[in-house]
1. Consider the structures I, II: one of them gives 0.95 for FRET efficiency 1/(1 + (r/R0)^6) of positions 145 and 185 (r between Cβ atoms, R0 = 30 Å, to 0.05) as calculated from the coordinates. Say which.
2. For the read-out FRET efficiency 1/(1 + (r/R0)^6) of positions 105 and 225 (r between Cβ atoms, R0 = 41 Å, to 0.05), a value of 0.60 was computed from one structure; give its label from I, II.
3. Please compute mean count of other Cβ atoms within 10 Å over residues 97-104 for structures I, II and give me the label with the greatest value.
4. Hey, Cα extents along the principal axes in Å, for residues 9-120 alone derived from one of I, II reads 53, 44, 22; which structure?
5. Computing Kirkwood radius over Cα pairs in Å gives 18.6 for which of I, II?
6. Tell me which of I, II gives -11500 when you compute helix-only ellipticity at 222 nm (-39500 (n - 2.57) for each DSSP H run of 4 or more, over all residues; to 500).
7. Once FRET efficiency 1/(1 + (r/R0)^6) of positions 41 and 241 (r between Cβ atoms, R0 = 35 Å, to 0.05) is calculated for all of I, II, which comes out largest?
8. Taking FRET efficiency 1/(1 + (r/R0)^6) of positions 89 and 113 (r between Cβ atoms, R0 = 30 Å, to 0.05) as the criterion, which structure among I, II has the greatest value?
Structure I
Amino acid sequence: MKNQQKILFTAAGLALIVLPLFLQTFGNSWVRIADTALLYVLLAIGLNIVVGYAGLLDLGYVAFFAVGAYMFGLLASPHLTETFSTFASIFPNGLHTPLWLVIPLGAGLAGLFGVLLGAPTLKLRGDYLAIVTLGFGEIIRVFLNNLDHPVNITNGPKGLNQIDSITFFGINLGKPLTVGGFQLASVTLYYYLFLALVVVSIVMSHRLELSRIGRAWMAIREDEIAAKAMGINTRNMKLLAFGMGATFGGVSA
């Protein structure tokens with residue numbers, strides 16, 4: 001049985017590696033669809049920690065995706081240096097934050113927002129928790145969409161422009177790459193980056209599931225009162241679930 005699983009996983013891995021090469025022959029739009037699908041997989045992995053493992057019905061999860069996306073946009077665009085003279089004096093050439101700094105910052109900021117959401121909702125369950133988290137997601141959308149005055153931070157509904165393309169190991173993912181006479185489109189390079197993030201996220205999520213923390217989350221999901229009676233600190237575990245789930249959302253941005 002294990003050998004069959006290994007063969008199945010190997011075949012699936014090879015298929016995922018070859019998929020964008022096959023799709024780009026029909027046009028970059030098909031590869032872009034695959035890129036979007038991988039981003040949604042990342043979001044689903046994070047949401048599974050909150051809803052699947054801990055049983056906390058979070059309907060405002062997309063807010064963490066927005067927080068990470070705006071943070072990346074601000075750190076990789078000239079908006080801050082053009083808007084604030086202080087930033088312009090410190091960074092005369094603009095902020096061009098590398099990927100190795102953006103990912104942990106996005107994860108950390110989204111995780112912080114996850115804890116801030118979880119703290120006031122610890123005593124809520126079921127539909128009440130769903131309503132509060134849904135409201136949180138809508139509040140974040142409206143807040144970011146109107147944060148262009150009195151101080152222009154997000155540029156409001158116009159959005160952030162001139163965002164840098166991602167550079168990974170010296171390779172600019174915004175430009176086509178030629179390997180052995182075969183040209184890889186920009187969207188294909190982004191596909192492989194997203195695929196790597198998905199694989200890492202799946203491994204981390206699986207390890208969390210098998211850990212003591214994962215078992216504690218599932219105990220809370222099944223019966224929070226019984227879990228508390230068994231000595232599990234339900235408050236900290238629920239906050240950790242919100243924070244960890246939000247972290248994956250921030251990275252996927």
Structure II
Amino acid sequence: MKVDIRQAKILEIIRENKQVQVEYLAEILEISRETIRRDLIVLAKKGQVLKIHGGASLPNIFGEGSFQQRLSDNVSAKIQIAKTAALKVKPGETVFIDTGSTTLYFAEKLAKISGLTIVTNSTEIAKTISTGQNNNRCFLLGGEYSADNSQTFGTMVGTQISSFRAHHAILTIGALDERTGVMNFNIEEAQVARAMIAQSQSVTILVDGSKFNKIASFEVCPLAKINQIICDVRPPEKLYKAIKAAGVNIILAQD
């Protein structure tokens with residue numbers, strides 16, 4: 001197993017369980033404990049895990065709030081979506097990425113592509129891209145800072161977004177339905193997403209099946225504004241027909 005694939009598997013297991021022991025990882029992955037320990041050291045240096053006695057856990061930087069929970073929900077589905085989304089980005093392109101658990105997984109995949117320009121309001125995504133080894137540029141949008149979600153937001157962020165033009169806005173969402181389209185639970189996140197959409201050539205929504213036919217408080221954009229949706233399961237039939245009628249390409253993620 002290649003080192004990057006092995007470490008990605010280790011990270012996925014830790015996120016699903018929140019805390020694991022070296023022995024458990026060695027048994028599940030059929031790898032020596034020494035190799036697991038070396039991989040945990042590497043992941044800890046990147047800030048992706050926190051080393052504890054005999055194993056590792058999720059790092060404290062994600063906090064104890066909603067983002068911590070989201071990072072641990074539907075992990076396999078989100079990683080599948082992230083892998084598929086990364087295939088849609090080409091070297092040399094500029095990409096807006098907003099704050100979210102799925103987009104953080106996406107950034108981990110994106111860091112393996114060379115020559116990208118990434119613009120984000122997520123400090124965790126910025127760190128993930130910047131610690132990669134593929135000569136990518138990353139611009140972290142400045143503004144009011146939220147430690148809970150490790151993101152910046154507010155008027156300053158919107159003003160800075162308007163100074164960029166991107167090939168892609170690749171965004172995570174709170175909910176999706178046929179009437180409203182894309183929605184978020186947080187007004188600041190909705191504002192950031194709208195600003196990124198306005199400055200992008202193409203809009204891609206990353207969404208797992210748990211968000212279909214749900215309602216969130218703040219509208220981001222109607223279905224017609226989306227170019228493609230990448231999801232882990234086919235949307236329910238009525239929503240599927242509405243998405244297709246709006247001219248949106250639906251892409252099912254592949255493991």
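Rule-based calculations on the coordinates, nothing more; no lab input. Note that the structure is predicted; figures quoted are calculated from it, not measured. Cβ atoms are built from the backbone, for glycine too; each structure is taken alone.
1. Attributed to the structure labelled II.
2. Clearly, the read-out refers to I.
3. Largest value of mean count of other Cβ atoms within 10 Å over residues 97-104: II.
4. I
5. II
6. Attributed to the structure labelled II.
7. Result for FRET efficiency 1/(1 + (r/R0)^6) of positions 41 and 241 (r between Cβ atoms, R0 = 35 Å, to 0.05) over I, II: largest is I.
8. Between I, II, the highest calculated value is found for II.
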